[in-house]
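Student: Multiple structures follow.
Here, each number is a calculation from the coordinates, and none is a lab measurement. Note that the structure is predicted; figures quoted are calculated from it, not measured. Cβ atoms are built from the backbone, for glycine too; each structure is taken alone.
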Structure 1
Amino acid sequence: MNIEISNHINSILNTLPNKSGCYLMKDKNNNIIYVGKAKDLKKRVSSYFNRVHNNKTQLLVQEINDIDYVITSNEKESLLLEISLIKKHRPKYNVIFIDDKFYPYIAITKERHPRLKITRNTKNKKAIYFGPYPNAGAAWDTLNILNKLFKLRKCNSLPKKECLYYHLDQCLAPCILSVSEKEYEDIIKEIKTFLNGDIGPVIKNLTIKMNEASDNLNFEKALDYKNIIDSIKITTNKQKIFSKDNRNRDYIGIYHNDDFLIIQIFMVRNGVLIERKYKSIELVDELQNMIDSYLIQYYQNNSIPYEIIMESKYISISIKDILKDSLRIVQKGKHKKMLDMVIENAKNTLEKQYEMVINNESKIKQALKELKDLLNLNNDIERIEAFDNSNIAGTNAIGAMVVYEKGVPIKSEYRKFKIKDITIKDDYHYMEEVIYRRYYRVLVDKLKKCDLIIVDGGKLQVSIAKKVIDSLKLNIKIIGLAKDDKHNTSYIVNDDLESIVLDKKSNLFYFLMNIQDEVHYYAISFHRQLRSKNAYLNIFDDIDGIGSRRAQKLVNKFKNIENMKLATIEELSDILPKVVARELYNKLHSDNNNI
């Protein structure tokens, strides 16, 4: 493939050093679109312009307008710098570990008076961690069981007098009583035994207590013990024991073709297979570089287990240097069988996805061709921007925009708009504001111009959008997706205000419905987010001591009202003074609170 290279790029290629380092590729707007690492910068970067590439890499190369680089001392340093730059700039062609979430862990703090808590940060060495728990609900269920069984303190800081947990026989009350280190050691030993999967001693002890309570005609207490026993069994019976040594292991299966890479991870914790997960990656760099980049990001976000089992051919010097003693190569036995199963899963996932991608690409190309022909366009439709509004009775009015390039959603370019002018409360006015704000910025900031604008609605909506686009002297085609009498989208309105009926069995119809659903969902999600935030503001209104900064901290921590209602006074006290936390707690749980 002959790639036309600008004089500027050519001069950069000629001056690149034959040293290890990181390279940063930029587009015409000086945005960093890809970060890579190389043993030899000159050879690696030049290869982008003198080799035949797959579709994704070709798209990357076409956008490169400038290249920067940083020289490093060795390959490990290059990899760590690459990960740091990816996190900072979030380039659109890089593999970015977001999916992926920080799983919750149960932690036993290493304090004089230890306590149990849920955390997603395992970097603090002042705690012992158990997990991860892919299901956050399971983590909280387990914590609730532990808090009922073991009398560790529940308060974040010791109060001046005993609390309710002491009277419920769920706390040793170190606030008023002397508790020895030996007592804590015995409790923590029992908790570790429980969390490592050995529930037998706890079940036996609870059964004895249940029978004693029943014999003493204390049936309410007996029922409490029975409920705890049932909760433990429900929580633990979902788990499938794989290994009796209670070790934490990750089995990593890797499979690829010329275009895609699948990395599949089976997570075994305390001998229990707790989750299977995979990442599908389009190749835009050398295979090993893509594997290294993903795995290092993954293990920066997740604790490194006792063993990481994977094929030796995918273990680079950098991976070996960073993951160190956890890496293990297996040739036979049950761990080899497990790894083979993970690799087979990765292969099956890739084959299914690849087939779906090929079929989907074919349908998208056909849909874009149908749309081009339907609108009598000379050029292909490369970029589409679609808009929708959301509001309830004129409150929290917002607009949303989604972006598709070559028929594929580019989520990094989605945009949200808070309506500024609410003097006129109607959707037409809101859409006019959003369209103007978007394309004014396109002009001023010299942003990439789309080939087609899609609005939700018929002739009136298209007329408004066209008026704005014409006023900005932009030449962009506009269509509206209009609904019939049954409120089903059934035809297009073009910018000549002509109605074109859609064939509901065509690829174009399904393609446009996908865009319409995507922008509608994006708008609704943003609207709900704002409503939730306003619900917080309403409930904080009458409480002295909660200003905007504390309100924002509460929003960040609890996310929604329901989570806040589940919080204890002690948890609210992480952010608020105790007296303010108690007032908020009472308001959240008052009978007349309908929030």
Structure 2
Amino acid sequence: MGRTMSVELKDVLWKYALQNAALYGGKANPKAVMGKAMAEMPELRSQAREVSIAAAEVCKEISELPIDDICRMVEDIDPTLLEKTKCERKNVLPDLPMAKGNKVIMRVAPGPSGPLHLGHTRVAILNDEYVKRYDGKYINRIEDTNPERIDPEAYRMIPEDLEWLGVDIHQTIIQSDRFELYYDIARRLIDIGQAYVCLCKPEDMRQCKEDSVACPDRDQSPEEANELFDRMLSHDFGEGEAVLVIKTDIHHPNPAVRDFVGLRIIDSVPHPKTGSRYSVYPMMNLSVAVDDHELGMTHVIRGKDHLNNTIRQEYIFNHLGWEKPLYFHYGLVSIPDAILKTSTIGEGIHTGEFSGWDDVRLGTVRAMARRGIQSEAIRNYWIDVGMKEVDIEFSWENLYAFNKQIVDKTASRYFFTWDPELIDIVGVDRIEAHCPIHPDHHDLGCRDHTLTAPLKVYMTREDLNEFKQRGSIRLKDLCNLRWDDGKATYAGNDISVLKEGWKIAHWSPPNSIPAKVFLPDGTIRKGVAEPISIDEQGKVVQFERFGFARIETVDPEVTAFFAHT
């Protein structure tokens, strides 16, 4: 392969590698690049090995460039190469059986132990998508029948989180307002012989279930059971001394389904809404079955960890002759690297470990919002995952990809220099920098910087050390520098040096202001940032060569929360 041909080949590889990288997030695929190059230069097919090696080298060089520069360089070569594609969801939700033409009524059912976290968003969004598709009714049912696990602030935070997610709620129901209804249904079950009051010790009751043996109290007459239930309501029994049990099949192959508790006594903890007015509390399977019927649920979507609960609740429906909703169970989701447990978070807030429910180390909806994760990205993620029955692991990478599709279109670009070192530039008296606010929106203009002698800029310590080792560097949108005799010397402004392997680095002007970025792992990157418009406060920007971040304050210093790269 002669010298002229080598130069021509590199130009072709460079062109297609830039195009491929621009269309696929900044990373070019050497095989795809090689294929296009050889299609343009078929005479190279006999030298496939050499072309493959050259393509890999060019792709590696380009992978180190910022995506904005990649796009700009493609446009300089041939604007038609950069036909940006819209990233769409891979999947759509299937239709719901028996939904068309019927009045769909669905629900989200959070417990008020704290605000919503990422795990809650799946069911909230899937139900919302279907309610909107079929013009149905969506109910937020706050299940607060365990006074030991209630944060009073959750009654406010949960609706706020749902609103932020774009979930349209038509009615809110609070279960602690409905205790009398649950008692009435319990009496109906007693009257038809499908419930009784068990006075066994809890461990004895568990053993009966394990052994498929009837509890000694199971054969109570309705009159006896009603009398004992009256005593439960009158505080004649303490915690653990009596429970109301719903009858099922004591020989059911799954011990968890055999006779289960419908109501229990809790008198040691007052309820934040009802105080000590009630001491007999419905268990989830009773209250959920009653409310699903009374509120007219047509379809219930939830995780397959509720499969046993569905079977239990169906017994109540069958006992009372109620029409059952259609049930759908999706697979379990494990969310790595996320703190979700509300009791852990609450304790951490109390001790000062966490700054609040929106601490960016957490997996709460509020933390996502503070970091600049868009509600639409969360929605797109769960629609893409869909209603799969298989268990999955949550992919932060995919969520960030969806978020990037949204914020990249509007995020202003700025320079943030961490671990900053102030350097002098010699060999020139004046440099003007015209840095695009957004590479795709030229109408927004530029961040203009004029540097005059003595010229100074901030660089990261890492970039400065590499500059000294390599002897050359390009400062993005500013100039090229060489390291001569221990000084950063101006070397023009020709962007083509990148084809020669020059590394590109960002910088910050001498009038930069202090800045810090809070990362999801709890660390803080401190440095300086070019002055940022107050209009950016509360918005997501892109710190070039660093990542996307949501700006919380801009004065007297920039405070930002990292979203993703």
Structure 3
Amino acid sequence: MQYARELLGSGRLAELRELIQQSPPEQAAHLQAALRLAEGEPQLALEMARRAVALDPQTSTRNTLALCLLACRQAAEAEAILQDLVQAQPDNPDLWFNLARCQPDGLPACLKALALRPDWTEARLWALPRLPVAQALALARQNPTSSQVRLWEARLVLADGRPLAAAQLCLALLPEEPEAAGDLLLEALHEAGQVPADERILAVLRARLQQPGVWQLAEAALANWPEAEDLLLVVLTEGQVTSLALEDRLTEWRRNYRENPIVHPLADALAAHNFTYGFAFAEQPGEAPPVDHPAYALYRPLPPGLPAGPLTAQRHWHEPARRRELLASLRPLAGADAVMGQYEQNPYPCWRSLGVPGRPSQDERDVLVAGCGTGQHAFQVARCHPRATVWALDFSLPSLAYAMQAQERLGIGNVRFLAADLLRLEETELPDSFASIECMGVLHHLEDPLAGLRALRARLAPHGWLRLGLYSRRGRAPMQRARQLARAYGPLDLRTIRQNLRRDLTPEELGWLAGIREFYSLSGLRDLLLHERQIELDLPTIQRWLEATELRFDRFDPAPWLAQPPTDLAGWDDYEARFPDAFRSMYMFWCQASPA
């Protein structure tokens, strides 16, 4: 049987078939079972294994029978066989490992197998994801020769809140595990929010320029490699400039291009980018050229019929035309107010890329995204729930048209967009209840946020989950002077207001504002500093709202990384008092419908 195992392990199945022909019946049946199992035919393997045990009920044939049962999802019968075998042979690591695979909590049996065979990579890899992070790290470091185990070490270090250390481990693994280590490297760098100046990172980015979310890292990488035009082009075509230093560099490039408009791919990409984000870059008085100038599309929407690059034509003409068609197909809602008017004038957010996808769920239950805006968040939810229908509603028809046109571009089919008022859901054709609802950045713009929360709670299934995003008063305190200035400037256009803020804010105030993505588009600027209606909250108030609507706080998502995070909102309120920048964007958290 040892020779047969070698043939199986090396994939030499033709030689194994020849060996079967030469073997006595009891051994041939055993080998046939192993062969069928290797070829992905567990039911046939199980038949042969039962025959082999009937002919020769020794340990190896019964062990193979247990593996066949496990492959056929008959774990209880497999476990019973293996329990008998380990009693008879307690020093056999194969039996302990196979027993582990049959049990809901097989860790003790797997660790027993590793104690008997410390260099067993397969068993170590099985145990690592089932252990707490600290124990798993210790176990991974006992076997540093396996690249797969070292890759798990990098995953664990990332889970332990040390993304830059995880990135270094990934860099060392690139020669052995280029795909897996490269993907994990990008995940670690996203988590770290920075890109070290290492040429190996540049090579990985260049190999994955079309991968979702790479544009964010490409923008950070340009600080290390400003000459990398391929990175700059992917930022402009797939993403958004969110760095004042890069914005200033591109503003100067645009000005020089205006004076010397030679054909350059950067001009087409910059014209497309600037259209998407409202032409937010600063301008000198009279800098915008006449409409027939080749640089005009870098400053203003280009009228149809003029010479245009392919990206410029797509962004300036074709996509807006399709949005107008979609808008005409939507029926207006009654009861317009100032907030609806804002989002009709400035659909929000402007975006191109969905970023890094989350881990997909197999849950097929419908999800509601209440207040979907231009659809970016709804599509992110849809990618995480590919087997579910995502119902996405909003009261801004231009925002919905933006989302529907993006749906055609992205090809994500499991989202249904609806024009609806959150406070009048009974007028909308929706499922009666949802196991999961997401409402991010919406309730704090309502005249009565608690009424909105009650409306969502009424649509939540028993024990259902609700994810909320609400503004933090402490987290947004540093932008108060910017908001006061923006309103004090009077009736100026948004571009000029933004330009004046860059002039009038202190370096500290501007630095804080420059760390927020909304500052880099005109619709985002209005949403951030000049919103028609918003309130900011604290965690004790949110706790009272949850209690009033029979909801139980579960966890922040995303949350500040802490080794021992608080378990309730009172504990998190103490934490935020010590670290007021912890929730600078929003409180984003999950809560659950309390049992009746």
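Student: If log10 I(q)/I(0) by the Debye sum over Cα atoms at q = 0.06, 0.10, 0.11 Å⁻¹ comes out at -0.46, -0.92, -1.03 when worked out from the coordinates, which of 1, 2, 3 was used?
Tutor: Only one of 1, 2, 3 returns -0.46, -0.92, -1.03 for log10 I(q)/I(0) by the Debye sum over Cα atoms at q = 0.06, 0.10, 0.11 Å⁻¹, namely 2.
Student: Name the one structure among 1, 2, 3 that Cα extents along the principal axes in Å, for residues 220-275 alone of 28, 18, 18 was derived from.
Tutor: Source structure: 3.
Student: Further question: So semi-axes √(5λ) of the Cα gyration tensor in Å, for residues 124-307 alone, computed for just one structure, reads 32, 20, 15; which one of 1, 2, 3 is that?
Tutor: Details: 1: 42, 20, 13; 2: 32, 20, 15; 3: 44, 14, 13.
Going label by label, the one that fits is 2.
Student: Separate question: Looking just at distance in nm of label points 7 Å out along Cα→Cβ at positions 212 and 484, which of the labels 1, 2, 3 belongs to the structure with the highest value?
Tutor: Top value of distance in nm of label points 7 Å out along Cα→Cβ at positions 212 and 484, among 1, 2, 3, belongs to structure 2.
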